[in-house]
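Next up: some structures, all given as structure tokens.
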Structure I
Amino acid sequence: MKIGFSPEDEAFRHEVAQWLAANLAGEFAALRFRGGPGDEHSFPEQRKAWERRLAEGGWTCVGWAPEHGGRGLSISRQVIFHEEYARAGGPGRMGHIGEGLAGPTLVAFGTEEQQRRLLPGIRNGTTFWCQGYSEPEAGSDLGNVKTRATQDPHSGDWLIKGQKVWTSLAHEADWCFVLARTEAGSVGHHGLSFLLVPMAQPGVLVRPIEQLTGTSEFNEVFFDEARTEARNIVGRPGEGWKIAMALLGFERGVSTLGQQMQFHNELQRIIDIARGNGAARDPLLRQRLAEAWGGLRIMRYNSLRMLSGPQDGSLSRAASIYKLCWSTWHARLGKLAMDVLGAEAELLEGAPYALRPEQALFLFSRADMLYGGSNEIQRNIIAERALGMPREPRPVS
């Protein structure tokens with residue numbers, strides 16, 4: 001595991017920090033520290049403009065190979081970019097699903113034609129994506145997907161019918177990658193395909209889901225004979241599960257270090273509050289703050305261990321524990337924030353009763369242990385796939 005950085009890497013860190021300081025100013029100054037999880041509803045158009053500014057500076061898709069429009073940065077320098085971006089208060093990325101998930105999947109499994117047609121929009125910050133995986137009866141149990149796709153015998157287009165749920169930023173997306181059942185009678189992981197579906201068409205309905213925080217960053221998406229061209233299938237029909245699992249491996253890539261820097265920013269605010277209101281003098285709260293700091297360092301070292309392995313979408317043992325680790329830590333941080341605030345945690349200043357960041361952190365982090373695979377399912381994955389333990393007993397159909 002590589003922990004340190006070379007002098008050349010540190011010089012690159014300085015370059016990144018300087019560019020961010022110069023550009024997170026003027027029209028973009030209000031975006032600093034805005035737009036992350038629980039705050040995705042904030043400044044969507046300005047954040048899309050920020051994506052274009054990043055692209056102009058060459059700071060989108062920094063890990064992509066140059067032939068796909070990226071910088072081809074080493075893992076070390078990708079880590080540095082994501083850390084400095086979060087340290088500077090760079091806003092939540094409107095393009096992160098395209099850059100971190102759809103793009104690497106197209107590079108790994110897409111055709112040359114798909115890459116030429118779809119990667120430039122992601123790289124240039126002009127095309128935005130959402131993820132069509134979860135369904136009302138297929139969340140953590142993704143193999144239970146019911147959305148179906150059949151081919152029009154005349155045009156060859158795929159016709160999609162079904163429902164997806166918890167679809168982050170679907171209301172802002174131009175495209176959705178959809179896991180759909182294309183083989184009649186198939187069950188479980190078999191008979192699924194990975195389809196790229198344009199969102200701006202009559203057969204797609206996006207309905208927002210209001211959260212505990214009163215905002216709506218994710219949605220239900222209904223497909224009613226929505227169309228996508230035959231060329232918009234990634235891989236062959238029936239290979240959807242393999243591609244979907246590789247995409248989840250890309251999800252646990254270098255951006256995890258940026259996520260952790262955002263966690264660091266949240267923790268530092270809570271520490272500052274504790275020092276200011278006297279909560280830091282409480283020995284139990286002080287111990288919990290120290291434990292939160294130590295847990296964050298452990299996450300960092302595990303991420304560096306993950307990044308020391310192959311970056312091909314495969315899910316290593318180190319990567320298999322990451323979702324369980326960060327979601328549990330973050331939920332505890334939300335509870336710690338409320339306890340540090342004390343009685344203030346129960347109060348809002350007045351109309352329109354906007355939540356303060358620590359209150360939003362507490363409410364939104366309740367969902368961390370559910371989305372992206374519930375913690376219970378994650379423990380099963382670790383036991384069965386990482387540790388090779390016997391599978392959990394399942395009912396006989």
Structure II
Amino acid sequence: MSELSAESVPKTGLIIAILVLASSTSIMSTDMYTPSLPDLAIEFDTSASMVELTISLNFLAFGLAQFFHGPLSDRFGRRPVLMVSLLCVALLSLMCTVATSVEQLIATRILLGLAAAAEAVIGLAIIKDLYNEKQQIKLLAAFGMVIALVPAIAPIIGGFLHVRFGWQSNFYVISALAVFSVFVIALCLPESTTPDKQALLIKPLLRRYLGLLKNKNFLVHSLMLGIALGIVYVFVTTAPIVLIGSYGVAPDHFGFYQGMLVGCFFIGSMVAGKMIDYWSSERLMIVGCALAVSGVALLLLLYLVTNFTAVSFTLCFCLIAFGISSVFAVAPSRALSSVVGNTGTSSAMLSGLEQVLAALAALVVSLLNNGTEGPIVLVTSVLAIILMLLMRQSMQLRAI
């Protein structure tokens with residue numbers, strides 16, 4: 001629980017609003033410019049696979065950096081690390097706008113991923129600092145529900161900006177939003193932890209990370225999050241090329257298709273937040289996994305027996321997104337509740353494993369990209385099988 005007194009803890013709504021603002025900036029740095037991907041391949045005279053690396057390698061950097069941002073926030077506090085990260089996001093977003101080659105854009109996007117990673121891990125740490133397990137599940141469901149709107153809205157805005165002002169305009173908006181977020185955090189968000197001067201000592205830090213990897217409860221639920229997010233990243237990374245390039249969806253209409261998926265995640269998060277009052281967390285997660293796997297099975301069936309349309313392709317991922325929303329509501333609390341102390345470090349490991357696994361899925365599907373749905377179906381099916389195996393492990397751990 002928090003180092004703050006009960007009287008000094010800000011209202012829950014204010015905390016969630018601030019975390020949503022900071023996280024939205026990070027999410028928009030990826031999702032806002034996805035409608036520009038096909039045109040970027042033309043502008044930089046390169047392949048679709050190379051352009052997709054601006055997303056998948058950004059994801060990978062985002063995941064790896066979280067292993068460092070968590071301990072940094074334990075050492076220096078949540079607020080300063082969050083604010084410095086957002087200032088770097090503002091600067092690097094501006095640097096993206098002056099890239100003259102796809103290689104320059106990839107390099108800058110990697111740096112942007114490293115900077116933007118703080119928002120995800122510190123948000124989790126702040127929630128664990130301040131609330132108990134049941135409150136965490138409710139808040140994570142609410143947080144996920146609101147955050148789900150960002151990937152829906154961002155590509156719609158990004159498509160509009162791309163068509164009317166060019167792809168660079170997306171990064172100008174992200175930079176401005178990052179600067180605004182810094183001011184809000186400076187004015188409204190108090191520090192939720194006491195800095196630990198020992199948090200960055202290498203040997204103790206490595207021991208803590210090794211201890212987390214040996215914690216089966218923590219590891220299984222972290223991996224579940226990574227696999228679930230990997231399915232989302234597969235869609236985010238390749239759907240613009242397939243829907244815009246193969247199905248002829250207009251760049252400024254693509255956001256509506258991604259919005260369908262995100263809308264289903266939003267609804268699923270809302271349902272999860274309500275159902276936790278009636279179902280056990282285990283039952284909620286089992287049902288969510290079953291729905292997600294059903295969506296993958298439908299995706300595979302349609303691929304094998306008929307031709308996709310833009311709508312049918314997206315609807316399969318909508319069912320998947322609805323299901324995995326329960327995983328995102330329950331699994332973080334399950335993982336973090338098995339750890340005592342070092343909230344920043346454990347949040348970093350949780351979020352880092354999640355993001356790295358998801359990024360690797362995005363990287364694999366990028367490298368396999370051939371402009372068709374085949375690589376997407378293949379990678380998504382493999383991820384669904386792994387998710388089922390992890391769910392089984394989770395049930396066995398609960399029974400012990």
Structure III
Amino acid sequence: MTRGRLTSLALAALLLLTALSPGTVAAATFSISTPYPAVTVQPGNTVSFDLNVTTPAPERVGLAVSGVPQGWTATLTGGGNTIDAVYTGGTTPPSVQLSVKVPQDAAGTQTITVTATASEGTRTLPITLTVQAGTAGGVKLTTDFAKLSGTASSTFTYSLTLENNGTQQQVFTLQGQGPAGWQVEVHPSSNTQALTDTIAGGSSDTLTVTVTPPSTANAGAYPIRVTAVAGTQTASVQLEADVTGSPSLSLSTPNQVLNATVTSGGTGTVTLVVTNSGSVPLSDVTLTSTPPTGWNVTFSPASIPTLQPGDSQNVTATIHPAGNALTGDYDVTMTASGGGASQNVDIRTTVQTSPLWGFVGLLLIAVVLVGLGWVFRRYGRR
């Protein structure tokens with residue numbers, strides 16, 4: 001055999017091998033496929049399939065889904081949108097997903113077919129779903145710190161872990177429940193506005209629970225329950241908020257008017273209202289005063305043995321001004337204190353001249369006038 005003929009045969013063999021190489025064959029094939037065309041799913045779950053659509057050259061490929069059982073939902077998505085066609089690049093397959101939502105009453109084995117239509121014809125991809133209860137593996141909700149303490153003005157923040165131990169993606173509805181008047185918010189830690197959490201099979205996510213008690217909450221332990229629900233599966237955890245309580249007092253008058261009137265040389269009274277505005281009982285609440293020099297203030301009762309949260313008691317303060325107090329306005333500070341809380345108010349006290357002095361003055365004037373009359377009658381004729 002001549003050298004020229006050997007060279008021709010070698011070139012022919014090389015061209016044949018190149019034409020049969022995997023890359024060339026793959027590039028010349030119009031197909032639709034998925035890595036996992038047969039799965040087992042639990043009722044109420046949603047399962048997703050990644051679809052690969054390839055064509056020899058860039059072109060538009062129509063997509064359709066058939067054989068969807070009644071009550072089931074099958075949706076083709078790509079780029080965050082629902083689609084019914086895809087444009088292939090000729091090299092890298094575009095990202096396409098098929099999502100199938102299985103109803104709660106589903107059972108048995110069902111086959112859904114995805115059809116792709118291009119210039120080369122039609123390709124079909126059958127996908128088999130076997131519905132079997134109890135295959136999801138269950139869900140779990142846990143926390144490392146189930147009990148937190150604080151005052152009624154505190155915000156209790158808990159961190160929870162929600163686990164999806166099954167093989168299918170789950171969408172969980174998050175709920176929180178506390179005592180009446182309490183505000184409980186549950187959301188994924190990554191999104192403070194979300195009310196649901198989507199977790200892939202075999203994965204977990206962190207939840208944040210924010211609990212706000214009412215300002216009037218008394219000291220004590222309060223139960224908080226958090227629940228995550230996905231289909232027929234429920235996971236819950238019991239939390240506890242321990243309110244330690246905070247002492248607080250308020251001091252005022254029944255009509256909110258902080259004025260009093262006294263007469264010089266006399267006394268005046270003002271009614272004070274002592275209120276436990278905190279969340280713990282107060283014991284031995286006493287009242288004191290800071291009056292001007294020479295003044296004296298007494299209280300009835302002088303102390304309150306016990307005052308429960310939200311309760312009030314009236315106390316009468318009797319003000320004794322100094323004997324030489326001039327007419328005018330004076331500030332008398334009243335203070336209530338007990339149980340680590342205190343509150344004070346300033347009572348503007350007006351000192352008025354006693355009416356007796358007015359009568360005395362009039363009497364003196366009358367005496368003077370009578371005396372002058374007698375003098376004129378006796379000596380006026382001379």
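See the values below:
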item: Highest-scoring label, criterion being relative contact order in percent (Cα under 8 Å, 6 or more apart), among I, II, III; result: II
item: Label whose coordinates, when Cα extents along the principal axes in Å is calculated, return 55, 47, 38 (choices I, II, III); result: II
item: With helix-only ellipticity at 222 nm (-39500 (n - 2.57) for each DSSP H run of 4 or more, over all residues; to 500) derived as -13000, matching label from I, II, III; result: I
item: Of the structures I, II, III, the one that 23.6 was derived from, the read-out being mean count of other Cβ atoms within 10 Å over residues 152-159; result: II
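Each value in this text was obtained by applying a stated rule to the coordinates, not by laboratory testing. Everything numeric here is computed off the predicted structure, so don't read it as measured data. Cβ atoms are built from the backbone, for glycine too; each structure is taken alone.
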